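The structures come next, written out as structure tokens.
Since every read-out is calculated from the coordinates, none of them should be taken as a lab result. Fair warning: this is a prediction, and the values are worked out from it, not measured in the lab.
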Structure I
């Protein structure tokens with residue numbers, strides 16, 4: 001997940017615990033809601049439930065798959081290095 005500024009934190013098991021050392025192929029998606037707000041529906045227990053708006057990925061489809069994204073990172077043991085990923089189409 002990124003903030004509005006595009007910054008992100010990699011997490012494995014707990015918030016802000018980082019990532020295990022190794023080589024990784026990376027996929028990136030950015031979902032945005034679209035369309036009108038759906039009407040509330042009756043839930044399983046008689047309560048009114050507000051469904052989420054539909055979402056779509058707004059990035060080029062090539063970034064959704066490790067074989068086409070072209071993005072790979074290496075995380076070295078004992079090093080904390082800021083990671084910057086720039087998408088170019």
Structure II
């Protein structure tokens with residue numbers, strides 16, 4: 001095996017997942033932010049830079065970018081409610 005080889009695995013907890021792989025691996029978790037405000041800040045700061053915003057000629061593109069980031073944050077926040085995520089206010 002090549003010394004530089006790295007394998008990234010993603011998964012969910014499962015009782016049949018091999019423990020050996022888990023013990024040898026470096027574990028990385030990415031916790032979703034708490035609340036829409038923090039989610040919006042994280043999405044907006046990771047995906048959009050001031051340089052990209054400065055290149056946009058029309059204000060409509062800035063508003064569209066903000067709306068996409070806001071919608072992403074709302075969907076991420078409502079995911080924790082499972083199947084009733086959008087049915088219960």
Problem - Among I, II, structure where helix-only ellipticity at 222 nm (-39500 (n - 2.57) for each DSSP H run of 4 or more, over all residues; to 500) as derived comes to -500 - result: I
Exercise for the section: For volume of the Cα convex hull per residue in Å³, the calculated result is 170, so let me know which of I, II that is. Expected result: II
